[in-house]
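Read through the structures below before going on.
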Structure P
Amino acid sequence: MNPSRVRWGITLILIGLVFLANNLGGLSWWVWYDLMRLWPILLIVIGLEIIVKRSKLQVLGYLSSILVIATFAYVIYDNRDGNDDGYGAFPSSRSESVLKYTNESTADIKVKFDNGRLYFNTGENDILRVVAENSRRGVHMSSDCSGTGCKVDLTPSGKRWGQWVTIGSYESHWKCFVRPEITGSYDLDIDNTDLRFFAQELKIDKLMINADHSDLVVRLGKQQARTAVEVTGGNSDLDIYFPDSTGLRIEGTYPSQTESDALKLTDRGGYLANDLYDRAAVTFTLKSDLSRGKLRVSSY
């Protein structure tokens, strides 16, 4: 029996079974998106058959059929709990998670995010409201509130494979809105992300960003007397904005000489600081290690 015929026969049977499961609502249509992401496996199985064709090892050609079966099985297993509307349709691209306010004053917010845009700004009534858009991967929020403080963890919901093979994107867009009266500590672990952290009206006690292959824009305000910002990451660029009339200290990665001159930053032996740092009511300390990334500092 020809291994190629076996492979194509099995492939057609599996495609028919998946379509049947889609139509009956037993499997999300997202399964086809995941299968297309694994298209290089088709090259592998064809190459395997070419190598062993008309040789003493021809029996190994049946491994291509096993590989096809394994691929379909893995994708179906990964999509077995996919969210759909019961008719096999694509799930909603928008979800929302809310942490209600019950007289808390502080929040420790940790975020795990990759491949998309992460946006922070001022909210209204809730401690934290997160809107996830443009992806089947929503946001999972876990919280632990006691006394006047809350600990919050934000992570992507659903499954996601690595980016070693793709013909599309799982890009997500999270909009996070924080109650302005809350004093927040933020720990952001992000990868391949456009971060827009607009905190002019937020109380920021500490902001820690661990970023890789990301574009970071941070705009801080004067709602907190002392704010510490720590940024680490490879191949990430940071644009950070501070209000006028505030003190500024920079350690680690330095901005360009032009920016340092414009902000009146002087070298104090191991760090840069402006003349307001020792006497301003509001001061910022920026520690950064951006590896091959760039730091741009501006005032507004």
Structure Q
Amino acid sequence: MTVSTPLLVPGLQALAPDYSAVLCDVWGVLHNGVAAFEAAHAALSTYRAETGGKVVLITNAPRPAPEIKAQLARLGVVASAYDDIVTSGDVTRELLSAQVGKSVLHLGPDRDLPLYQGIDLTFGPESDAEVISCTGLVDDENETPDDYRDRLEAMVHRGVPMICANPDIVVERGDRLVWCAGALARLYEDLGGAVSILGKPHAPIYEAALRRVDTLYGRPIDPEKVLAIGDGLPTDIRGAVSQDLDVLFVTAGIHASDFGPADTPDEHLIRRRLVEEGLRARAAVPRLVW
């Protein structure tokens, strides 16, 4: 792709013939935590119907795939939009299984407890913690990462490692942004703590998603025929680029305010930001549409 090639495209239809599969982000692309984006899930449904391509949703949600499937249904995302789901929670469970016998502190809301189902972990008080399993802020409607600073400093001082089940820093919830587990993990690292992360932008979740694509086809699929779709530069876009996957960048997600009007973003600003971040994209759209 040359610099003169337009980066902004009308929709997924412009790229669809080139790809056998799509790895699509969920929060910020298919919904905003409150309601589904109808045009987005319709675009994936049309892609599957018209091209025969496969869609694997790839999300940093810290819960297993069945929980996310149920959430998508509640929000109005149709099942015809995707073939399978891979979550950060799915790939984190293997690492958590290695913590059996240790005292684990779950740092996050109770809604994330399905992450641990079927794993024989021992949960204990903060004072006894030998490992932190971080899924988010306990009250992400009102708290900020700084509210956890003193507690995290104390555990860093004790040398307690953290496993972060959701690398996202922020996500959209309705018309605002809320903090995620990744913000706590970033603070923990800044304080000198050791953090393990397997979700986007790290390789394990992409490896798992590409294996799902191969399974769906019953044969290996060339990664050059896989398109990643996402709105988060530090997670979706960086992760896909690190795996040498082509990217469709959804600009009206968490970075919407950086590119001018959400529905008519400035292509120059998008290009400049990608260069500044050391990233690339095959194309960009304000919102995912067909």
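Throughout, read-outs are computed from the coordinates displayed, never taken from laboratory work. The structure presented is a predicted model; accordingly, all values stated were derived computationally and were not measured. Cβ atoms are built from the backbone, for glycine too; each structure is taken alone.
When FRET efficiency 1/(1 + (r/R0)^6) of positions 62 and 150 (r between Cβ atoms, R0 = 30 Å, to 0.05) is calculated for each of P, Q, the greatest value falls to Q. With respect to distance in nm of label points 7 Å out along Cα→Cβ at positions 46 and 246, the largest value across structures P, Q is given by P.
If helix-only ellipticity at 222 nm (-39500 (n - 2.57) for each DSSP H run of 4 or more, over all residues; to 500) computes to -9000, which of P, Q did it come from? That value comes from structure Q.
Structures compared: P, Q; top value of distance in nm of label points 7 Å out along Cα→Cβ at positions 110 and 222, i.e. the largest, recorded for Q.
Taking relative contact order in percent (Cα under 8 Å, 6 or more apart) for each of P, Q, which is largest?
On the way: P: 14; Q: 22.
Result for relative contact order in percent (Cα under 8 Å, 6 or more apart) over P, Q: largest is Q.
4.7 is what came out when distance in nm of label points 7 Å out along Cα→Cβ at positions 14 and 230 was calculated for one structure; which of P, Q is it? Comparing all candidates, it corresponds to P. With respect to distance in nm of label points 7 Å out along Cα→Cβ at positions 70 and 94, the largest value across structures P, Q is given by P. State the single structure among P, Q that was used to calculate percent of Cα pairs over 37 Å apart, giving 13. Label of the source structure: Q.
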